1. If relative contact order in percent (Cα under 8 Å, 6 or more apart) computes to 12, which of P, Q did it come from?
2. A value of 4.4 was computed for distance in nm of label points 7 Å out along Cα→Cβ at positions 20 and 348; which of P, Q is the source structure?
3. Suppose mean count of other Cβ atoms within 10 Å over residues 60-67 works out to 6.4; of P, Q, which structure was it derived from?
4. For FRET efficiency 1/(1 + (r/R0)^6) of positions 108 and 124 (r between Cβ atoms, R0 = 25 Å, to 0.05), the calculated result is 0.75, so let me know which of P, Q that is.
5. Of the structures labelled P, Q, one was used to calculate percent of Cα pairs over 40 Å apart, giving 36. Name it.
6. Using the calculated result -9000 for helix-only ellipticity at 222 nm (-39500 (n - 2.57) for each DSSP H run of 4 or more, over all residues; to 500), pick out the matching structure from P, Q.
Structure P
Amino acid sequence: MTADIYVPPIAPGRLPLIGHALPLLRDRLAFLQLLRTYGPIVRITVGPKTVTVVNSPGLIQEMLTSKSHHFNKGLLFEKLKLFGKDALPVAEGKRHLNRRRLMQPAFHREQIDGYVKTMRDTVEPTIAAWPNGAQLDLKTEMQLMTQGVVMSVLFSSNPEREPARAILDSVDTVFTAAIRRALLPVSVLERLPTRRNRQVDNASSVLRTAVGDIIAEHRANSGAFDDVVSLLLTAQDETGAVLPDDEILSEVTGMLAAGSETTAVVLAWLFHELGRRPALERRLHEEVDAVLAGGQLTAECLPQLAFTRRLVSETLRLYSPAWLVTRQAVTPVLLGKVRLPAGEDVVWSPYTLHRDPELYLAPLSFDPDRWLPERPQPPKGAFIPFGAGKRKCLGDTFAWTEAIIITALIASRWRLRPAPGAAIRPIGEITVHPSTLRMIAQARRRATAVDAA
């Protein structure tokens, strides 16, 4: 080993037998934030397992781009195969590349511009139906809206609220199981007939039944749909064979799960911040009123909603949905000056990266104007809400568009006021979501052209 190669230190606080499991379970977000103070790379132990934590934005970029071929997606994504083995979000190698190429046309920017009307028409009835003065469980409302967008745009499906809620609850159950199994990777416990494991099996069954019904409807009405399900049904693999039914089921289930959670928690946090900051809320209302001018939101409106986009950017930074991303070295690899052996588990945290005071001025302040072009911007690799490299989220433009549309449509009708109750704190499960978030919907009088004059 040369003098340039070093072994990263073990973080303080390791206990015999259990290692760092206690602080990780007690407050995982605070623990990962603390690990950033120990340098660009640090190691922790969880029971007998050693895990390398990468904190440096440069080394994270290196791992995700130029040296990505040395890594697979790691333990968390292995547990996410509960949604479907080898679906695009968890697939590796050639299968991942082939599936990404297959689905890429559905997520081209021009195609997404064509989705705007369907997105708008999907969420508007839900927003319009809120009773004035009603107390909303905002995270659930946002999840139902984003799930509805995914199902209507990509699957041409629009279930009623109760069936949609059953699907949502099933997604939550499987996600919770995945993160717990990743943090406590004892395979034998996953096979025991415990109440929690039975709940996971039931949730998986509900999801697969719902998705199976969507696929069956598409088969029965061949040619009637132009969406991702149709794309999968007519696709051929590298041998020229059509995709097996179980693979189509896995792909659709994986997209449904991935599309229902991330954007929803970002929107929940965004309106939580606006509820505490009337001046920012007022600026949002002024922009939305001026751009929509009493009309409908269209694709042409989106470039004009600059402040709305900055609100989404700042929420993605301060409340990055991903608090933990895993990788595993599949070959020996040199990352910076650290040599990782094959089989080494590696993690990094977008949530803590985006809150690093060495990368952001006043990182805990919610300041959408930090994204103004005339303001100093963070260094390359310091803001990666959707990943980077060949594994960057395929649906990032879809998610940006959806978040801006829902924010603008809500702002055109409502003020959301914080409801009295418990303090809101971030919880790290599969995403960083609010511990509880109830807000009161207050109807607002939309400004008109006469008012603006």
Structure Q
Amino acid sequence: MPAPRTVHVCTVCGHESPRWAGRCPGCGEWNTLVEETRVRDGAPGRGAGQRAGAGGVVAAVVPVALASVAVAPEPRLSTGIGELDNVLGGGLVPGSLVLLGGSPGVGKSTLTTMALANLAAAGHRTLYISAEESASQIRLRAQRLSGGDPLAIPVVAETDLATVLATLEQERPEVCVVDSVQTLHSGGLTSASGSVAQVREVASEIMRVAKTAAIAVLLVGHVTKDGALAGPRVLEHLVDCVLQFEGERERTYRTVRAVKNRFGSTNQAGVFEMRDDGLVEVLDASARFVAEATRAPGSVVLCAMEGVRPLLVEVQALVHASELEQPRRVAAGIDRNRLALVLAVLGRHAGIGLGHADVFVNVVGGIRVDEPGADLAIALAVASAARGRSLQSSSGGPLACFGELGLTGELRSVAHADRRLDEASKFRLGDVVEPARHRTLRAAVASSLARSDARASNELGVNAA
């Protein structure tokens, strides 16, 4: 019998090392190498030019020019959820693997159950494999959902990988949900569920059956505390599509965006609202955010882009004298490092120093914005809060803006400026502050505050008259 050998595998990138180290040589992360036992391959080594098969040496494959490759149209299975279909590129492709990641309680199981319910109502064969919940728990969640036929979904509560594979080969569903890939266990490995070896084996075997039987599989995955998909990075390379389901459990809005998609674009995003009867598509999220936007100091409207979709969201800031030696910098919905950069540029090039003040910035609604076009909105919101002046457009509505900040204080253009402006004009948000109108941050801040002072003077004169 081949002798076992011990290797150390990184839980982040999957790098293998013969001995343990505090820092992974592959990705540089600390304390991520875990020990695994492998069986040595007893086959002797072969030359670089030989590949031994059952009948001897196998001949090399003749390359084919791309121009002569026939392209067949990919059939799609509509989930009945328009926002999800758009992110997927038109629907699920038979034989594809889609990895859906998100934090606990964000609504991953609700979304997949609703998709299966719509597919079952349309006459497609479906299957729900749960390795985390019992069948009764799944029914309790399914019976409160609206739309489709959730109680018609066949359910299997099983954690053994061999049993799951046998069920897939016997039932041959068109669409299957596996919840979750980190909780399935292969009996051929000694490591615990969720380890690098287990996740890699589970994903590989499910992919083999899915490709053979043309089953569209939705794999539900966990995320780390940093929001990244848990498990080895090879898991993302194995699947055809990686979706991130983002949102806060205390908020109602959720966002689905594609990080990787072999059958569609990664520039699409879907917005949902969590209700008692499930997730509801938000077809015009900008209208809700603009209607709820305040005119108080520290509030501006950001013309953001979710992929190729314009979205108007409110950015709020609060500046308060700090009682601590080290002032606090709290950010919700934006990167904290980006906030520190904006505050530094504000102090150096706009004359608004906040070294002794606590600064809090929040993107209203639980939406997360990662694009650089949010820099100007953060800066204007903080400047408005620091000066105690509300920023309003000439029409009396909230001030809209977008733009990237440079370290020298200049405003830089961002992508899809025309779409952002069209979305702002759609809701009558005139006088949009953007890089095309102002070259520097100092000019943008001065113009916005001056407009606020002028409007306040006009209102004061009208009231006095």
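1. Working: P: 25; Q: 12.
The correct label is Q.
2. Details: P: 1.6; Q: 4.4.
The read-out was computed on structure Q.
3. Working: P: 18.9; Q: 6.4.
Derived from the structure labelled Q.
4. Working: P: 0.50; Q: 0.75.
Label of the originating structure: Q.
5. Details: P: 20; Q: 36.
Working through the options, I get structure Q.
6. Numbers: P: -15000; Q: -9000.
Clearly, the read-out refers to Q.
Taken together, the values in this text are just the output of simple stated rules run on the coordinates, not laboratory data. For clarity, every value in this text was computed on a predicted model and none was experimentally measured. Cβ atoms are built from the backbone, for glycine too; each structure is taken alone.
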